[in-house]
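In structure tokens below, several structures.
Since every read-out is calculated from the coordinates, none of them should be taken as a lab result. Every value quoted in this text rests on a predicted model; they were computed, and no experiment measured them.
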Structure 1
């Protein structure tokens, strides 16, 4: 319910998704108009948080953009 009381982005990463899949529902069931990002993998949560930060920080944006372009170049060269 933190998301209902803050203007900051809230990212939920339920622990033990593979062992206890029913715990995901506690993060997904939110009242309407309460923004909350539920992400199942911790590494994806880090990337999501970095994307949120890069929307206001030019240095973070450049780092993220470089990583995306580098990944695209590496995947294109694999073919």
Structure 2
């Protein structure tokens, strides 16, 4: 039992030092911004495409004969209103 507690204490002590080092390395080490920039552009394009496709058939989704029941839509708007 003592060995288990000693191993646990050693692990926690190592973790206490590793977490701040990892945090600093992830957030503050200078790196090439190409990959995050490409990811941002790709996510922006996907979001624009999603809004465009959703907007083409918006009445079919939220209209009187749409996928969402009009009463449920009214209820959702009523719950979100302050």
Structure 3
């Protein structure tokens, strides 16, 4: 996971204190992360497994800019 995070979540080394604290908090109590995602980033089995907002996208009535970069978790193909 750490290699993936360093490539796709935060490429700044060392991680900013805020990012490091966030991951430390998840490590200290992964209850919510595990409930929503599952035990790993790579195979979602939690409550977000089948979550989608695709059918409600037409309700967005404000100009919206969606960005996806080379190293993002959500690749341009999925955005």
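Among candidates 1, 2, 3, the computation of helix-only ellipticity at 222 nm (-39500 (n - 2.57) for each DSSP H run of 4 or more, over all residues; to 500) that gave -8500 used structure 3. When Rg/Rh (Cα atoms, Kirkwood Rh) is calculated for each of structures 1, 2, 3, structure 2 gives the greatest result.
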